[in-house]
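See the structures that follow.
Each value in this text was obtained by applying a stated rule to the coordinates, not by laboratory testing. Because the structure is a prediction, the values reported are computed rather than measured. Cβ atoms are built from the backbone, for glycine too; each structure is taken alone.
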Structure I
Amino acid sequence: MRIARLSILVLATLSVSCARSTPPPAPAPAEPAKPEERQKTVIDAQLKAIDKAKAVQDTVDQQKKDMDKKLEDAGG
């Protein structure tokens, strides 16, 4: 029983002695990362086609809005 108390006392003393009283210094702010050029990938052609299709869809949607507006103005 005496050894257990002594062990607990030693562990508690070591734990307290290892604790830091001051926080560690803050790391220095790093320079902002320089954006690297985008590397070409195998799916670039597909991505370009998708972007083009989205642009075409936007054009079609705008034309539909214009036509709907004309029909509405004409009383249809």
Structure II
Amino acid sequence: MSAEGSTAAERRLVLSISGMTCAGCANTVKRLLTGVQGVTAVDVDLARGRAEVAGTAASADLIAAVEAGGFDASSSG
């Protein structure tokens, strides 16, 4: 099966997010990540400064979305 005809496997990615200081920030990050094509679920942990994202979106797209919202993000592996 070619890559064009196959569906990318859903996976979970963990992002480290800095700059979140309140629940409003966490909600903004969740909204930003949910808006990325291929994202099926988002769980933001304000206390740990991280977000767990399920779906087929590339980590670079997720990081770009968070950074566009004014937060710093990196892949936690």
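Among I, II, considering only FRET efficiency 1/(1 + (r/R0)^6) of positions 28 and 44 (r between Cβ atoms, R0 = 30 Å, to 0.05), which has the greatest calculated value? Can you show the working numbers first?
Details: I: 0.20; II: 1.00.
Result for FRET efficiency 1/(1 + (r/R0)^6) of positions 28 and 44 (r between Cβ atoms, R0 = 30 Å, to 0.05) over I, II: largest is II.
If Rg and Dmax of the Cα atoms in Å is computed to be 34.9, 101, which of I, II is the source? Before the final figure, lay out each step's value.
Numbers: I: 34.9, 101; II: 12.7, 46.
This value belongs to structure I.
Which structure, out of I, II, was mean projected area of the Cα convex hull in nm², for residues 12-51 alone derived from, given a value of 7.4? Write out the running numbers ahead of the final one.
Details: I: 7.4; II: 2.6.
Structure I accounts for this read-out.
Upon calculation of helix-only ellipticity at 222 nm (-39500 (n - 2.57) for each DSSP H run of 4 or more, over all residues; to 500) from the atomic coordinates, which of the structures I, II produces -8500? Don't skip to the answer; put the middle values down first.
Details: I: -22000; II: -8500.
That value comes from structure II.
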